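Colleague: Structures follow.
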Structure P
Amino acid sequence: MSGQAIVTGAAGGLGRQIAARLGEAGHRLLLVDLDQAVAETACELQNTGASAGAVVADLTHDDGAAAVATAVREQGGSIAVLVNNAGITRDARVKNMEEADFAAVIAVNLVAAMRLTLALEPLFADGGAIVNMSSRASLGNFGQANYVTSKSGLVGFTRALALRWAPRIRVNAVAPSLVDTPMTQAMPPEVLEKLVARIPAGRIGTPEDVAELVSFLSSPEAGYVTGQVVLACGGRSLAA
């Protein structure tokens, strides 16, 4: 189905690619990010022929979610797709992790997604779809207790909401492993090389890999899929 597609964390990287793919599928895009650069991303996508608007919003506050809802109404029509992609990391060993860093990751990765989703529920079209961006890290990662907690919490939220909102709105999650984004590229090369070596597929994932999966889960072709977590990890979840 076409209609409005909202993508959070859309200023660049994975969010931008997901938005671009949904635009190719015929959706009118509303890009959301705390970064002012989201407006430039919207312009770039417009230049490719997509219909794209942008909202700068802090989704850790009610005002941010309200701003997105207002923009949806101004664009007209109902929501067909919501992709909760915004996320941050604040890595540290558990014994060294500051409580503020733990809370910040939970606030952005989990609570903000919940806040926005609930605020937008009345604006969804029947048959709409939500895709929450979890992570293979939800299965456990050293030095990321806050991130792991946020992403596993997002899995629980996905499943609970899928039951609550069926059959009107489908809710699924995508759980990528390493994806070639600026965040990953910032890793020390030797660390990244070791991580990629543990992926059975033999390569790092691309934003396009993930965007295609999100697009499928958002489409009528996935109309019988809800409450699921799809791992896009090149088999990493199977490896020791």
Structure Q
Amino acid sequence: MLIKEIKVLYEDNHLLVVEKPPNMPVQRDISEDGDLLSYLKTYIKDKYNKPGNVFIGLVHRLDRPVGGVMVFARTSKAAARLSEQIRSRTIRKTYIAVAEGLLDSLYGTLRDYLYKDWKSNTVKVVSNNIKGSQEAILQYSVISHNSGNTLLKIDLETGRPHQIRVQMSNIGHPLTGDIKYGAKNQKGFTDNIALWSYKLEFNHPVRDETLTFTSIPPEQYPWDIFKEDISRLSCLPPA
């Protein structure tokens, strides 16, 4: 099912799971470009002929250049219970990314403290005694190499702003297209960055059921050079 360019992966009375297109803001921002939250409210309002305002609960975010699977709540109860799963880190978030260069280690854990400068909307790695810094943890595994780039599968333990982008840049492997954090301009790949929300696993907010949803990036550079590897992702163990 498509809402214009929005693909709906799952829908019930409590949840709405969709594939966010890259370069679309999750919420309205200063660009005033069409945002995902507004699209979904319009979709629900039109589909069910709902009068007045429509509730769609935003429980997690993706950076504007990032695409992939997201879950939204359709009730305040679902929003509260999903938010609690995020706070308790029981929602499992798996990303795929293409990083510049060839990583030496096939597996690794990155632990850093990050600080966000809200004025410049940038994040940097700092020491843990900096006021306002937050611990950031991720695990990565190397899937393959191609054309001087590395395809990674990344499991997030924490969900800090720009976390994957900053932590990968900090070890000398910025994500392809992520000029903001030190990437080279490869083949004009500047509108998006090579980071994709591949899988979400979480407990249904009102039923005793674990839900899993996946999303595959479009066949464009640099994802297309890893097409066969991405198609085998479901067979790979966790990072």
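Colleague: Could you tell me which structure in P, Q was used to calculate helix-only ellipticity at 222 nm (-39500 (n - 2.57) for each DSSP H run of 4 or more, over all residues; to 500) as -4500?
Modeller: Matching structure: Q.
Colleague: Related question: Could you tell me which structure in P, Q was used to calculate mean count of other Cβ atoms within 10 Å over residues 16-23 as 20.0?
Modeller: Q
Colleague: From which structure (P, Q) was distance in nm of label points 7 Å out along Cα→Cβ at positions 192 and 224 calculated, if the value obtained is 4.1?
Modeller: P
Colleague: Among the shown structures P, Q, from which was the value 1.18 of Cα Rg over 2.2 N^0.38 Å, for residues 176-215 alone calculated? Walk me through the numbers before you get to the answer.
Modeller: Working: P: 1.18; Q: 1.86.
It traces back to P.
Colleague: Can you tell which of P, Q yields 5.0 when mean projected area of the Cα convex hull in nm², for residues 80-151 alone is derived from it? The partial results should precede the final answer.
Modeller: On the way: P: 5.0; Q: 7.0.
It was calculated from structure P.
Colleague: Also, quick follow-up: Of structures P, Q, which gives 1.4 when distance in nm of label points 7 Å out along Cα→Cβ at positions 120 and 136 is computed from the coordinates?
Modeller: Q
Colleague: Then there is this: If FRET efficiency 1/(1 + (r/R0)^6) of positions 40 and 144 (r between Cβ atoms, R0 = 35 Å, to 0.05) is computed to be 0.70, which of P, Q is the source?
Modeller: P
We did not get these values from a lab; they are worked out from the coordinates using the rules stated. Quick caveat: nothing in here was measured; it's all calculated off a predicted structure. Cβ atoms are built from the backbone, for glycine too; each structure is taken alone.
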